[in-house]
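**Student:** Below, each structure is written out as structure tokens.
Every read-out reported here was derived from the displayed coordinates using simple, explicitly stated rules and does not represent laboratory data. Quick caveat: nothing in here was measured; it's all calculated off a predicted structure. Cβ atoms are built from the backbone, for glycine too; each structure is taken alone.
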Structure I
Amino acid sequence: MTITPKQLSQYSRDGFLVLENFVDRAACQRLRDRAEQLVHDFDPAGVISIFSTREQSRLTDDYFLGSSDKIRFFFEENAFLADGSLRQSKERSINKIGHALHDLDPVFNEFSRTPRLKQLVADLDVKQPLLLQSMYIFKQPNIGGEVDCHQDSTFLYTEPVAIAGLWFALEEATIENGCLWAFRGGHKCGLKSRWRRAPEGGMSFDTLDSTPWPEDQLEPLEVDEGTLIVLDGLLPHKSLANRSARSRHAYTLHAIAGEAQYPADNWLQRSLLPLRGFD
């Protein structure tokens, strides 16, 4: 096993698991270098797509909804001046890259499809796992946006719920530069909402439980470079804005059970690329 029975028990109890030194620093550097090159080659002319979890439905556009089988770039909400120009360089303005890096880019594909990751997801009992999406998250210095408290299954829903989030710290993540915060055991409270494609077009939230998040019970997960945080799809988690002078790069993968039903009203729909597992 990649994880011990004790760690598996902790994951079942807490809804998350912190695995230090899961990847080496050289692997983290390769992803950082590749992301830097992708941003360098990206021409933002005519493409202004802003990522925000605070106004997700309002700010969602066709560029985002069509990104499930492509490599696309999304700006920080505070990257622009009033006249629409960037406050700073393109390289310091991108919020994230998504959502098919693991399929379309050879560097990210190699990182995402290792025997060790395949075994880890098997240990988590995700049956016939499929890699659904990937994101490179920059958490830019000074303007890195807050990510509101949420559950991954709100956006990537399966029936039954069968999803594992793999969050790799490519740099040290601290309270100051916007580390993850998690509600220990909160995955046992059930799904609070779903983000669906609306019949009339666009997206909307379907509220299942309007109880406010217990924000006072969230705890920071400060981790070093190379740490992997495994997240249950129902675990409430968030990250605060980064107002420090240091970035907080991370790479995320989401694996779903191939035997689970994946509804047609989920936002992420693969139209060009078939979903693949770890092979």
Structure II
Amino acid sequence: MEKRTFLGLFAHPDDESFGPGGTLARYAAEGADVHVIIATDGDAGSVEESHTRPDGQTLAQVRGEELANAVAALGVTSIWNLPYRDSGMRGSVDNEHERALIQQPMETLTAELVDYIRRLRPQVILTHDPFGGYGHPDHIRCCEAMTAAFHVAGQPDPDRTSDGLAPYAPQKLYYTAFDKRLLKLVVKVMQWTGKDPSKIGRNKDIDLIEISGWQTPVHAKVNVAAYARQKDEASRAHVSQYGGGPAFLRRLPGFVRKRLASHDSFTRAFPAPTGEMESDLFAGVMLGD
């Protein structure tokens, strides 16, 4: 019987761990083939103040090593890298770099992802939501390109099958999601205590007020409580980026943080959601003989 196969596309080295790392670890532990594509090298990112880069190493090299350690902790089957540089938040000068992900033609990115889909043949695909989580242009571009690739990978294309990659149609597409009710509460608490929720993060370029207004419906909640150790190990592997998580989450009571970490949430982009909350992203998937 055909094996369950899962494919995740994420913008930066660390998105796979800080985000749905528990879900990746769970499906890998359950015997599925779990493949991860990282779209950029992370070279334009910033680092924790306490982190010292080894002499002679670029940030991209450092983050590449961290990524290798992280995916090993998650137990994924394979890791793939697209040849692009990460962009910055809206208005960043990094967005003008010729290798920046958002400078690449959508047709090029879509064609690359179609090849991966046809080669790896996943039944289930996961990527960022249309708002980019916290508004990051690279996350948004990943969502746009993978959504397009998902829908065209199964269509006949004589000009692109000479290399032996026959059309293949994956069955389900999900976006990462986050219940905004907690975030709205955090915004209110920050305002009550005199803090500005519109300028947070290491570079003060994340606006929680704007983010809390974005609608990212939750159609699936995957229980990942048993894989908290693997996710934490993978997250800590990204030493240059790890700071214990967002400050507002660190301030929450331990039992609240534990409950939030026990499930990963997702929006089902295709097929259309039924109104019932899913607990397994492979629910309803048909496996061939």
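**Student:** One of I, II was used to compute distance in nm of label points 7 Å out along Cα→Cβ at positions 13 and 221, and the result was 1.7. Which label is that?
**Tutor:** Values: I: 1.7; II: 3.5.
Label of the source structure: I.
**Student:** Sticking with this structure for a sec: Supply the structure label, taken from I, II, corresponding to helix-only ellipticity at 222 nm (-39500 (n - 2.57) for each DSSP H run of 4 or more, over all residues; to 500) with the calculated value -5500.
**Tutor:** Details: I: -5500; II: -10500.
It traces back to I.
**Student:** State the single structure among I, II that was used to calculate Cα Rg over 2.2 N^0.38 Å, giving 0.99.
**Tutor:** Values: I: 0.94; II: 0.99.
That value comes from structure II.
**Student:** Out of I, II, which structure matches 23 when relative contact order in percent (Cα under 8 Å, 6 or more apart) is calculated?
**Tutor:** II
**Student:** Can you rank I, II by mean count of other Cβ atoms within 10 Å over residues 77-84 and just name the one with the largest value? It would help to have the intermediate numbers written out before the result.
**Tutor:** Values: I: 12.6; II: 16.2.
Ranking I, II on mean count of other Cβ atoms within 10 Å over residues 77-84, first place is II.
**Student:** Out of I, II, which one gives 1.8 for distance in nm of label points 7 Å out along Cα→Cβ at positions 165 and 269 as computed from the coordinates?
**Tutor:** Working: I: 2.4; II: 1.8.
Label of the originating structure: II.
**Student:** While we're here: With distance in nm of label points 7 Å out along Cα→Cβ at positions 237 and 261 derived from the coordinates and found to be 2.8, which of I, II does the value describe?
**Tutor:** Details: I: 2.8; II: 1.7.
Only structure I yields this read-out.
**Student:** Any idea which of I, II comes out highest on mean count of other Cβ atoms within 10 Å over residues 109-116?
**Tutor:** Numbers: I: 15.4; II: 20.6.
The maximum falls on structure II.
**Student:** I have 3.6 for distance in nm of label points 7 Å out along Cα→Cβ at positions 93 and 125, calculated from one of the structures I, II. Which structure is it? Numbers along the way, then the final one.
**Tutor:** On the way: I: 4.8; II: 3.6.
That value comes from structure II.
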